[in-house]
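**Q** For reference, the structures are reproduced in the following blocks.
Any read-out appearing in this document is the output of simple, stated calculations on the displayed coordinates, not a laboratory observation. Bear in mind that the values here come from a model prediction, so they are computed numbers and not experimental data. Cβ atoms are built from the backbone, for glycine too; each structure is taken alone.
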Structure 1
Amino acid sequence: MRVLLDEQLPRQLAPLLVGHWVRTVQQLSWAGLRNSELLNRAESEQFEVFITADQNLEFQQNLRQSRLLVIVLKAASNALEDLQPLVPYALAEIAKGQLGRVVRLDAK
């Protein structure tokens, strides 16, 4: 799957998403885009999964029309060591291939 990591996530998360083509918002020079524009670009560039730590994204954007699987990570911080335990769960959600949904993964 084609996976896009949001700008607030550490780029070191990308290689942990084994088996997927992963790019960061920074790599694509999309940092600073508003969420609506970012999601539109992700879809137009044929990304299938968007991973973010933005807890408000699903309430600020109309994701019902989206073709993306949006995975929202919630951990103590956005540091790699806090997010890393969520990686197996994110990989499991990606493997399901159910695009057009929002999945919240909590480290608790």
Structure 2
Amino acid sequence: MGMLLHSGATVQCMHGGTATPTATSLRVKAGGQPIATQPTPWSVAGCPFVSGTNPMPCVTAQWTTAATRVTSGGQPILLSDSQAVCVPNGTGVNVIVTQQRVKAQ
């Protein structure tokens, strides 16, 4: 059970890059902002990851888990405890801040 992720949530890749949803559910809002659903990838900007001397920044994050009981437009909603995998590095993300009123499972 976690808090709903919305478009204003602060989400970062494991290296500190900022992740933002590429699309949101415009019909449902939490904290006045549209919520995010699972199928939508998130873009990652500002990832500083370097392997040796080769820059290999995270570019996108694809969510692998989401709410099991709550959907929006037929798609599972994302929660603060949802998991994602960043491409091309395969690392996860950290949900730093999100709204604190709406919880789901």
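**Q** Please compute FRET efficiency 1/(1 + (r/R0)^6) of positions 54 and 78 (r between Cβ atoms, R0 = 35 Å, to 0.05) for structures 1, 2 and give me the label with the greatest value.
**A** Details: 1: 1.00; 2: 0.65.
Of structures 1, 2, the maximum of FRET efficiency 1/(1 + (r/R0)^6) of positions 54 and 78 (r between Cβ atoms, R0 = 35 Å, to 0.05) occurs in 1.
**Q** When you work out distance in nm of label points 7 Å out along Cα→Cβ at positions 30 and 46 for each of the structures 1, 2, which one comes out largest? Provide the component values of the computation, followed by the final result.
**A** Values: 1: 1.5; 2: 2.3.
Going through 1, 2 one by one, distance in nm of label points 7 Å out along Cα→Cβ at positions 30 and 46 is largest in 2.
**Q** To which of 1, 2 does the computed value 0 (helix-only ellipticity at 222 nm (-39500 (n - 2.57) for each DSSP H run of 4 or more, over all residues; to 500)) belong? All intermediate terms of the calculation are to be shown ahead of the outcome.
**A** Numbers: 1: -6500; 2: 0.
For helix-only ellipticity at 222 nm (-39500 (n - 2.57) for each DSSP H run of 4 or more, over all residues; to 500), the value 0 is produced by structure 2.
**Q** Using Rg/Rh (Cα atoms, Kirkwood Rh), single out the structure from 1, 2 with the greatest value. All intermediate terms of the calculation are to be shown ahead of the outcome.
**A** Numbers: 1: 0.91; 2: 0.99.
Largest one: structure 2.
**Q** Separate question: Rank structures 1, 2 by relative contact order in percent (Cα under 8 Å, 6 or more apart) and report only the one at the top, that is, the highest.
**A** Values: 1: 28; 2: 36.
When relative contact order in percent (Cα under 8 Å, 6 or more apart) is computed for each of 1, 2, structure 2 gives the biggest number.
**Q** So log10 I(q)/I(0) by the Debye sum over Cα atoms at q = 0.12, 0.15, 0.26, 0.30 Å⁻¹, for residues 14-69 alone, computed for just one structure, reads -0.28, -0.44, -1.29, -1.52; which one of 1, 2 is that? Mind dumping the intermediate values first?
**A** On the way: 1: -0.28, -0.44, -1.29, -1.52; 2: -0.37, -0.54, -1.05, -1.16.
Going through each structure in turn, the value belongs to 1.
**Q** Still on this structure, I have one more. One of 1, 2 was used to calculate mean count of other Cβ atoms within 10 Å over residues 6-13, giving 17.1; which?
**A** Values: 1: 17.1; 2: 20.0.
Structure 1 accounts for this read-out.
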